[in-house]
1. Here distance in nm of label points 7 Å out along Cα→Cβ at positions 122 and 218 has been calculated and equals 3.1, so which of P, Q, R was it run on?
2. Figure out for me which of the structures P, Q, R the number 1.8 belongs to, where distance in nm of label points 7 Å out along Cα→Cβ at positions 18 and 226 was derived from the coordinates.
3. Given that P(r) over Cα pairs in 10 Å bins from 0, in percent, for residues 98-177 alone, derived from a single structure, equals 14, 30, 27, 25, 4, which label among P, Q, R identifies that structure?
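No lab work stands behind these numbers, since they all come straight from the coordinates. Everything numeric here is computed off the predicted structure, so don't read it as measured data. Cβ atoms are built from the backbone, for glycine too; each structure is taken alone.
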Structure P
Amino acid sequence: MTDELSAHTAHPEHGFDGYVHAHGLRHHYIRWGDPAGDPVVFLHGLMNNARYWEHIADRMRPDYTVYAPDLRGHGESEHAPGGYLVWAFAMDFRGVVEELDLEAFDLVAHSIGSRVAMSYARDHSHRLKHLVLADMGPQMADAGARGIRKSTGEARSAPGFGTEAEAIEHFAAMYPGAGRDFLERQLAASLTLDEASGNLVFRFDPLINQATGRAALVEIPYLWESLEHITCPTLVVKAEKSRMLSTEIAEEMVRRLPRGEFVEIPDSGHQIPLHQPDAFATAVRDFLAR
């Protein structure tokens, strides 16, 4: 296993940065906790990165060792000339799991990460103790699909932030009450310096919009059918105010899953881990404890 600890990790509570090579790409991940502990892996959504989960990892420890990889084209993981369809993400994840030598683990995924998790679990649910799919199904509700394509394009084409103070203000709005150190770690994981403009811009690959484009339509029947092959206990989590996951799609997911369950998080939009972190972490912990 290739595991390089990054020099910029300052404190164990902030997580260890590691790197593995899988599927021809260099992948970054963060680990919170002792590697000998019970592993739970978190997969982020489009335009996010592993650091997105830090405040949830704090709510999972010390009972679990938390791993969070950067998906290809996100964070510190390499951009991928091979594209951003769900099969490629899932092959990456399979390689990362093997490099980290995770034999039996829990998997929690949000948004596009849930689609990656469905694809992985289709053939590897025997390695999963539990699976959590948060606010994303094999297909998106129409309003959500239009919105995510629009926001992906707008985020990458935006001029970014002219100063670090502006960027810190942005992340402070996402994580109310968080300390300065936490916000600086979010900034470092999410932004990079654009030499042409001198601004801090989002570091994800602009081609990740392929994940929600027309090419991804072929994934929909594949993912619906994948649910029927997932044998581990699986929790479908829906945000009450979600525009991404409709009640009808969530109910159909539970019907097709051999061991599916459902929970709705009140007073939350699509970004459940941000809007309702305590409720989200409690729902996950309760499910994983069974």
Structure Q
Amino acid sequence: MFQWPDGRTHGATVSFDFDAEEVWIGENPANAHSPGVLSQGAYGPKVGVPLILDLLEKHGITATFFTCGRDAARHPAAVLRILAAGHEIAHHGHSHTSPTLLTLEQEQAELDDGLAALRALGADVVGYRSPSWDFSAHTLDLLQSRGFEYSSNLLNDIVPYRHAGHDLVELPVSWILDDAPHFWFANDTWEKTIRSPREVLDVWLPEIRGIAALGGHVMLTMHPMIIGRPSRLAMLDAVLGELATGGAWIGTARETARLVAKNTARSEPENEPKGQ
């Protein structure tokens, strides 16, 4: 198992997917003309991000915000506030569109346009999380060609690793430690109910402790418009306290990727996607 610095038993990264309005437009372009739908995304930069930044400061934790280029252009003040607080900005697409739905040329444009939008605000972008947690046959090649250092998309481990065929570190994610599967309300069908913070805390804490016992890496994945509600911020406060007192080495995605790149040889987990 990976050896974490300073005698820490396991690693952890606190990450947010700053989707805002773009997640709704990417899912259904017709939503671009629906103020009510878009207001759900607007809650993130308007209310969620400031409250989250206050909570991170309270715990002394530096986080990574994976940000869509178009959302950064819509909400530059929120992105600048994240950067001013010392947090990392990483790539989450330009629009919120899965690479699997794009041609090679379209995927290139998504990467380049997103990079341009984030760099225009002063972000040093070295990481990528797909809007769909998925790759096309070209994604890894494109990331490497544009100087990315890490990807955070696959679900095949609890420890970061280096891709064998590309000079990239993978920081695995999981649905269990993502806020959306637990809290996302499907108001188009009314078939998915909203879970209580207590229920989700009862899911997250045993998973975090299980990963810690195995010396793995806890990747929290959250969305300002979802986790940024007052009751859920109280839950997140408890989770961050658990990480701080539970022996975790806590680093941004970039810090974690550079630690892994420095201290591990390339490996190729089973079923790793290949670039073509």
Structure R
Amino acid sequence: MKYAFFAGCLIPAREPHYENSVRKIAPKLGIELVNMEGANCCAPFSIQSLDYTSWLALAARNLSIAEEMELNIVTLCNDCYESLLMTNKILKEKKETRDKVNKILADVGLEFKGKTDVRIFSDVLYEDVGLEKVKDAVKRPFNGLRVAVQPGCHLSKPKRLHPKQRIGVLALDELVEATGAISVPYERKEACCGGPLRGINDEVALQVAKQKLDSMKAAGASSIVTVCPFCFLELDMGQIEIRRHSKEEYNLPVLNFAELLRVAMGMDLEDWELKAHRIPITSILKVAEAR
């Protein structure tokens, strides 16, 4: 299982602990990640709304790099997944659009040929590695840990473009429960975390995050697990902001799924990774340590 590794922009810049956990667990599960030299931003939905052709060309440049590597892309970011997946499908199906984009790519010596696929890491774990192998890798299960799984809206939405890939809300629940944790059902599970509104209307973004946190708390969750770097920031940092503005406490530690699995596989997080969490995660780690 060998993939062109697309880390995106946000994770290397603000969440290196997420990438580090993926790089720790991947080889132990038979996954080889090959760095994509010279890759650029995925051109997320904000670019798409500003200039459609620029979005396609920027995303297609990454796809072309993976094609030259003769590998499928795997990414960790929900937004990168959606952008690259949509571009890949559009250019494979629409020759006129593909020709227009390839004319732009020719200036940098690249060409989109439609020979690669786009995967998200949780998809690779569920479909390529397999749930049983993930379970077998667990050495320190999180038995009894009540988790509110936050899939993120851009994880499930691209399924309309790629129906053969099953990964989404239900598959992520199964992956979380493979670590021994309990995925707690709660209202607004598939709703947005509010992150995309950051910088546009921070007040509304925080209100949306608060609605999700209220639902998670009401369902009896003691922690949050996500695969989206934007959801991680919004729900982790958002709790600090809510506490500052309304004095309301949630104390729901937030982990990326790769971190949860890494600890369950018997590997410890480093001090700098622990400090990347605004809401301390020591209570979660103690559940695994007690086994």
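1. Details: P: 1.2; Q: 3.1; R: 2.3.
For distance in nm of label points 7 Å out along Cα→Cβ at positions 122 and 218, the value 3.1 is produced by structure Q.
2. Source structure for this number: Q.
3. Details: P: 14, 30, 27, 25, 4; Q: 18, 51, 29, 3; R: 14, 34, 25, 16, 9, 2.
Comparing all candidates, it corresponds to P.
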